[in-house]
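Scrolling down, you'll hit the structures one after another.
Taken together, the values in this text are just the output of simple stated rules run on the coordinates, not laboratory data. Nothing here was measured: the structure is a model prediction, and the numbers come from that model. Cβ atoms are built from the backbone, for glycine too; each structure is taken alone.
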Structure I
Amino acid sequence: MAIRDKKILITAGPTWVPIDKVRVISNIATGETGILLARQLQRRGGKVTLFLGPVNLCRIPKKIRLIRFKFFDELKNKIIQELRSHRYDVIIHNAAVSDFAPLPYRDKIASKKEFSLRLRPLPKIITYIRRLAPQAKLIMFKLESGISQNVLIKRAKQAKDKANADLIIANILNPYRALIVNRENKVILVRSKNELINRLTKLI
């Protein structure tokens with residue numbers, strides 16, 4: 001697939017889930033990979049829409065259509081609305097989406113009060129993406145830690161098949177490395193984000 005003039009949607013950054021009126025649960029995602037991909041694909045002629053979570057906004061080229069979000073529900077609703085009204089050739093779901101959310105307190109919790117959080121699982125946004133964009137080339141990401149490379153590959157294949165994705169990128173931190181797994185379950189190992197960006201650009 002040539003990139004020029006293709007419509008590409010990328011999600012990047014973390015999502016928040018509320019604890020109370022002023023506190024949230026989040027993660028340490030920076031959105032860097034998604035931003036780098038957006039820049040690279042736009043330079044190659046792609047018509048890129050970037051959904052970017054609550055991270056410090058770096059310089060985004062004006063030709064990239066930018067949609068900001070903070071909370072999980074905000075991202076989910078905006079993605080659904082976007083895919084109902086626009087058709088995309090490629091969707092890269094790179095956002096570090098929250099897997100769980102507490103039942104939020106109505107008011108601010110007193111700072112001296114001990115309390116517990118009961119977490120409930122959240123739906124997978126990639127499920128909505130595939131259902132609303134069955135024709136798109138779908139690329140997803142998965143982050144794991146503390147497991148062997150063989151286990152990571154096995155889990156990545158399972159996640160890819162469950163989501164009916166075309167590619168999955170499985171990441172391990174410290175030191176950084178990523179495994180790209182395609183529909184035929186061929187595995188490509190990359191050892192830097194720049195190498196990952198270049199590999200994905202060629203695969204797209």
Structure II
Amino acid sequence: MEELTAPWYVFLEAGYDVVIASPGSVRPPIDPSSLQPQFRTEAVKRFEADDAAMAALAASVPLSRIPDMNAFSGIFLVGSHGAMWDFPENKELTRLLDEAASSGKTVGAVCHGVTGPLAASDPKFLDTRAVAGFSNEEEAAVGLTEVVPFPLQTCLEAKRARYVAGAAFSVHVQSDGGLVTGQNPASSVQTAKAMLQAKEP
């Protein structure tokens with residue numbers, strides 16, 4: 001939830017309109033562990049008390065209903081472990097990422113949302129680019145190494161990305177061209193801010 005709510009307010013306060021979109025046609029499920037008291041940040045509490053924000057989440061737009069990237073400045077990919085199943089082979093996400101890349105739009109992603117760039121059809125989308133994302137060390141620490149379909153860090157490295165790890169569960173962001181990535185939920189605010197900076201001329 002932090003990975004959605006903190007960037008939501010960073011982008012709104014920078015003057016952007018934000019559209020919540022989903023690979024499916026239903027309200028995006030929220031990782032229940034992210035709603036535990038120790039993870040309910042001020043951004044999460046603010047979002048839950050914000051009727052307009054909650055309505056936007058409830059009425060998320062299926063990716064298939066977004067015709068192209070013309071109306072958007074960029075894409076921000078929220079994580080949680082579910083993204084590892086939902087993002088990498090999603091054809092609609094592939095279409096939008098390809099359009100973003102070809103038109104110079106910024107792509108941001110945080111934590112397991114960094115699986116999103118794996119959907120890009122260009123095999124060189126990640127090639128040699130510096131990226132962050134949930135590390136193998138962090139996955140082991142939360143006890144889900146054997147649950148996820150693949151280790152994110154290892155997969156990024158196999159795609160020839162230059163994976164750069166920060167200390168486990170610390171704020172860590174990488175910005176390389178129009179691709180901005182954050183390592184974990186704690187990196188959500190700084191990833192969104194770095195995405196805005198990447199858009200500056």
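Going by mean projected area of the Cα convex hull in nm², for residues 9-48 alone, which of structures I, II comes out largest? Looking at the calculated values, the largest one is II.
Work out Kirkwood radius over Cα pairs in Å for each of structures I, II, then name the structure with the largest result.
On the way: I: 17.8; II: 16.8.
Going through I, II one by one, Kirkwood radius over Cα pairs in Å peaks for structure I.
Ranked on mean count of other Cβ atoms within 10 Å over residues 105-112, which label among I, II comes first with the largest value?
Values: I: 9.5; II: 26.0.
By mean count of other Cβ atoms within 10 Å over residues 105-112, the leading structure of I, II is II.
Can you spot which of I, II the value 22.2 was calculated from, given it is mean count of other Cβ atoms within 10 Å over residues 73-80? Here the read-out was taken from II.
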